[in-house]
Structure P
């Protein structure tokens, strides 16, 4: 099931997408939640009820009013997360980025999954990303996958953690690298280099949709793992390619770490971290090793960025100037 949030007449509408048709929950059944926040708080009961309607609509056994998807303005499927954490779970990205800076691989990476908190009020969906001038100094994309929680819990073992995931989304954690590098010299952050924009979408894909892509996790790891190709195009040219299966720490293991001594809540969003080759910071560093005369590439005003992940769709954004 593909669950979306749209904006119509200035109001947010929760709904589902079937065959390029947007069905608002308000038109499907008046007892369904009308916002993503309420839907996630409804847990498995709300999920099961919406899935029953989705199956009936897909089979054609019921009919409901809909809007063509092309005429529907989608925003972030989870527009108001309860919190936002981003992990650092792909070994290739961590190892290559450290090598490019002349650093050895850090052994703590294999001991536990690490994450940081970012700005859950700066979540955006498809469309323009409005940047201040300082953001445009070495502006970067980050090719990631995000989950959202729909069940509260604390001290959750990895063996049970996948039960807390409502679904998966494409995520682009935009990064102002010049700001990030300056502030992290103080061993704190990332903060201003990250807190201005993170895009998720275009929809929340439920776990059942990913069953055909499920594979065994790597030896010594616990949790669901999926074979999903991940790519990024900038202005129509592919610049990055990776796979979700290469994620070293599973989301189940990340949830175990996140929930240690801490309550998690419906609406909490957690990112995977950047897949290998999934940002210009890594790509530029690798290219400079091969060619000292390499000219670094960063995102610029007017650039079009398209992230595509198997079964999760395409998330398209553009870079625009913020006019405060």
Structure Q
């Protein structure tokens, strides 16, 4: 699969809005630092010009803006704008890196929950993967009732239902929003590639794939090629395959598929046994959101950015700095 060319995306009939870890500070940044007009900012944020005016006034009243932007989060916003420019993103959301590395997934998961809470609306379809970061977001996602919306699981299931089961995230997000979920009711990793073709021929699974292709938002994470990655640590794929995957150029795993640094599927037999929505289908979804952090994932994140023409990156400040430092 060739990397998806960056293109203007649409979600629910409108441009993908600019978001941030601190939207008031970002509004002030766009106005006072980048020199955008209030009308341009309103268009980027998908809000009224009056809303922009009130936000700027509040920033002045609260001391966020003096003659410079005075908020502690200005550094994060600077990183967000740098990432957006460097990687052609519609938005970057950068959160502070926690002092304890064990809390990184929770920190990014919290930002994911805030993003979903703002972006998921009535009538929308969310296509979502699995993994520790997305599972961590469930603890922070506010319960509410959406109408005519749905959640599609992008990855098959595991017979043993722990948190690592990719289908759990989709089911729980659907429960929180009070909407239907659609699942790939087959093992995430098959033993026989021919069986995958037979399963995808089933009308019920074809329906899931069609629904995923028509989703408004795709929410993914990415794993590195190491024994510490969830996919290997929990045995979804045997760690014994790591050397052969590396020999084929694997730099990351997304939705249990293995891709190289350019975002292309590697020529390895394991990719023929994955029960997940194809990366080409996911890449065509109007708003592709990647949530991942950790300096050990820099190569994997870059590979995923290449694979999808990602719209939104949700990460932490240390990872953002490392991404900007890589040539």
Structure R
């Protein structure tokens, strides 16, 4: 199996949309498409009540028919479906047009649940994004078990999504107002997941920021996401998209530093702006930083903040 290159950085702010909505095609593909959208997840799991599952599946089937009837465009967002379980995903894989999806978000992924998903007949182009959101994510041994399974199919794994709210639920907690994901016990779990997966070549995506009216804190949290090497972030409100993408832009000083490190004539060690630069050590950071700049641009030194209105999706 050879998949076309698709960097996790292309995800950007990944908007989750419940499949109970009857305007999926308009919001994602039509003239009313959400501005700036790069990726979206059509959710049939936590965002859908059990009694509404039949309706949600009908909406997804109708959306896939619409998607398959139109030519793929270069500006089309990356589209994923999030089933409730492997049995539902098997049913979705039989829907006409499913081959047009970029892939699937695997809910509540751990070493005991993942084999049932990996055994399904995916299309060659389908990517998977397992979500680390159960208590097993707090156990390094369990994460090593999962990592060993995913290494076998690593080409198909676009990113591992960190389910922050579910991890807090497992501990009986909710993030308080005015605090980033890194200011409580979730911060340590995120750091552990990065340590367990990133050195083996897996990309990880940052958890949702649920208090969507606090733009300043969202920007601060994205900065912490970047510090942890996370690529992309879950969004739950369309107005979060522009804020997240602006926060992913790279400061000009870092772009200059990265280019100096990657220059063919760069010394083995040199000083720049009072910091040691060692290309052999910092090359991976520099390459990823320039890749992020290619997707999200170079940051304005003083970006303006815009208050999110709180309007419904």
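Couple of notes before you dig in:
- Looking across P, Q, R, the calculation of FRET efficiency 1/(1 + (r/R0)^6) of positions 127 and 223 (r between Cβ atoms, R0 = 30 Å, to 0.05) that yields 0.65 traces back to R.
- Top of P, Q, R by mean count of other Cβ atoms within 10 Å over residues 215-222, largest first: Q
- Of the structures P, Q, R, the one that 1.10 was derived from, the read-out being Rg/Rh (Cα atoms, Kirkwood Rh), for residues 119-182 alone: P
Throughout, read-outs are computed from the coordinates displayed, never taken from laboratory work. These figures come from a predicted structure and were not determined experimentally. Cβ atoms are built from the backbone, for glycine too; each structure is taken alone.
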